[in-house]
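Laboratory data are not the source of any read-out in this text; all were calculated from the coordinates shown. This one's a predicted model, so the numbers in the text were calculated from it and none came from an experiment. Cβ atoms are built from the backbone, for glycine too; each structure is taken alone.
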Structure 1
């Protein structure tokens with residue numbers, strides 16, 4: 001039987017379809033004007049990739065910021081549980097996950113079955129979230145991908161002192177006006193982002209192995225700085241880290257249907 005997970009975040013929508021635990025298709029799209037349209041579009045694309053119809057899917061779990069607006073979901077769950085289950089499905093030895101989303105940052109610990117043990121979350125401030133990186137990339141005239149790769153070329157990274165994202169924007173604008181190199185500013189942005197996430201993660205009892213999920217996991221600058229701040233080496237994931245929440249939702253859909 002086939003199962004689906006739909007993860008509607010603040011910046012992107014993700015869909016994964018699995019069968020027998022194996023990924024058949026996965027899709028990531030930019031969000032549309034409302035979560036219903038995003039969920040319908042990302043699901044349509046995921047089904048079309050493997051020539052399926054909605055009726056071919058036995059059970060669907062929705063997660064993420066817009067989970068309550070997914071009209072075809074049989075069940076909805078917090079993305080915290082879904083990221084834990086998704087990471088576990090990739091590597092059963094993983095026990096701690098840091099998930100940086102568009103509007104929040106979460107540190108999660110799971111048990112040996114991939115079930116949630118504990119978590120901490122920052123959703124009160126843009127600093128330490130994907131939105132922070134998006135704002136800074138716009139100021140620098142870079143894409144989010146460029147922000148990560150360019151930062152690795154620095155030899156003299158700047159240090160951003162502002163904790164608040166609004167003040168940090170003013171600080172970056174000042175650095176631009178002073179003709180600081182983009183790679184140095186990008187490195188400072190990624191380091192500041194990683195420091196916020198590391199401070200959050202330290203509120204938990206961190207357990208090995210550790211992994212980073214979400215779109216920010218594709219930013220090598222952030223990931224390398226996180227490893228430095230936490231003194232760890234993150235486990236590589238065999239799939240796009242951005243789909244981990246949807247993947248976990250699909251596995252929970254399979255478990256839910258069996259019970």
Structure 2
């Protein structure tokens with residue numbers, strides 16, 4: 001029996017396993033940052049009650065069983081054991097309080113996406129197929145106001161007013177990616193980082209960019225959105241690798 005087949009007496013166990021796997025693989029991709037950054041997943045219909053990583057636990061140590069439960073409408077959640085740091089509460093609490101369509105949220109300071117967020121022009125042009133996935137599907141925050149305490153988190157949540165746009169390029173900060181499921185959100189975060197990597201490497205050549213026509217970019221984005229099961233299969237394969245390695249993520 002693999003680790004992910006075990007079923008402890010905890011609610012939302014499969015979601016916990018999937019989220020823990022996402023944490024572990026984010027480390028493999030070198031998209032983590034020390035004991036900072038945070039992922040969350042809504043577990044009630046209103047979207048206000050959510051799972052999150054414990055306070056400043058390294059992503060490589062996160063397990064399904066040590067994810068904590070918070071309520072965006074109940075500040076006493078911050079009084080519990082391993083309650084997240086104030087920036088995690090500010091950013092994710094505000095998001096789950098105001099954006100019902102943000103079922104899952106992943107915030108990282110990944111190298112290439114953060115480099116893009118550091119440019120005066122933080123747009124990601126459709127220079128390759130991966131970049132097309134995000135054509136007209138991201139928002140740029142040009143008003144960084146310091147650490148994402150509660151007021152800053154509320155401001156950021158307000159920028160996700162268009163459900164079509166599921167990536168926030170947080171100017172001078174990093175990225176915040178949302179989705180309906182863990183697999184969808186992780187897949188989107190992975191491909192956004194890869195698209196940023198390609199774009200920044202292309203810029204370094206100093207050669208003219210081959211930017212796709214807007215109609216082609218939009219067509220490709222729609223085709224990728226309709227592509228069957230890639231996000232679910234992506235996460236399933238990662239869990240299989242972790243299981244084969246004897247990882248403790250699903251414990």
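If helix-only ellipticity at 222 nm (-39500 (n - 2.57) for each DSSP H run of 4 or more, over all residues; to 500) comes out at -13000 when worked out from the coordinates, which of 1, 2 was used? Don't skip to the answer; put the middle values down first.
On the way: 1: -13000; 2: -11000.
Derived from 1, not from the others.
Of the structures 1, 2, report the one carrying the highest value of distance in nm of label points 7 Å out along Cα→Cβ at positions 50 and 106. Each step should come with its number before you reach the end.
On the way: 1: 2.4; 2: 1.5.
Looking at the calculated values, the largest one is 1.
Have a look at 1, 2 and say which one yields 9.9 for Kirkwood radius over Cα pairs in Å, for residues 154-193 alone, as calculated. Intermediate results must be reported in sequence, preceding the final value.
Working: 1: 9.9; 2: 10.7.
Going label by label, the one that fits is 1.
Hey, mean count of other Cβ atoms within 10 Å over residues 170-177 derived from one of 1, 2 reads 22.4; which structure?
On the way: 1: 14.8; 2: 22.4.
Answer by label: 2.
Given 16.2 as the derived value for mean count of other Cβ atoms within 10 Å over residues 42-49, which of the supplied structures 1, 2 does it correspond to? Spell out each step's value before the answer.
Numbers: 1: 19.2; 2: 16.2.
The read-out comes from structure 2.
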